[in-house]
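So, here's a batch of structures to check.
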Structure P
Amino acid sequence: MDRIRAHVVINGRVQGVNFRSSTQQQARTTGVEGWVRNLEDGAVEAVFEGSRAAVNRMVSWCYGGPRYARVEKVDVRWEAPTEQDRGFLIVW
């Protein structure tokens, strides 16, 4: 499998709008592994790892997010896959 990993930081109105739980639901549906968390500066950070198509789908989803989010900026850093994540978790 062509496995890739994306480390993403999403800025805008992304906390208090179910961004983390929506990301988890979307990731599980898409079949990617990784995690998502809120940052102290109001951004949301996530890591997606899986097939190229699934990870690209998740990164694209982040530009819109859930219904009440207002995404202003998405920073994506591509990393080497670690294959350490199992499932998709909300971390604190």
Structure Q
Amino acid sequence: MCTMICETTNLEGSAKGQSGWFKLKNVNVTYDHPFNAPWEYGINLDFVNPEIGVGSRVAVELDAPSAKKLIKAISAALERGALDPQIKSS
């Protein structure tokens, strides 16, 4: 059964897709059935720019433990960057 759990947020960044680099506008985060990964449920990340069309999409599928590790790794990198006086944080 599909969970229909989806969170969307705007963001700024770049991603590399089939046609090269493109500007990111959004990420859709779902907890649902992956399309390719072998488990029943997971965290699915779709980095997109809907203004460009369907070719501007990068998809990532993670199991729940890996998604939690990714959250911790991103937080740790941001904290380390904030502590470095030579880095201007946003």
Structure R
Amino acid sequence: MRPHKLDEGEIEYALAQLNGWTRVSNTITKTFAFPKFLDGIRWVDQAALAAESLDHHPDLDIRYTKITATLSTHSAGGLTKLDFALARALDALT
């Protein structure tokens, strides 16, 4: 079953509950910074496990010690509760 796409009010409310995430069109995004390259890579390993546990996978862009996570539910054509659950899980890893 396809996840339910959130309406504008639900998105605004959920985004206000997060720290450092911004909305870009039909996605939410955040850049995580790490002291060393390998610290970021270890975080990616943990992020992968969190994503698997939710069966929801982020787009990750690795740039040396900065990793940008972009979340959207492609099958729903926008943002769903899964995106915000994964955002909270990724925040909990730092």
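Just so you know, all these numbers are worked out from the coordinates, no wet-lab data involved. Being a predicted model, the structure only gives us computed values, none of them experimental.
Given that Kirkwood radius over Cα pairs in Å, derived from a single structure, equals 13.4, which label among P, Q, R identifies that structure?
Going label by label, the one that fits is R.
Relative contact order in percent (Cα under 8 Å, 6 or more apart) computed as 38: which structure among P, Q, R? Checking each candidate, the match is R.
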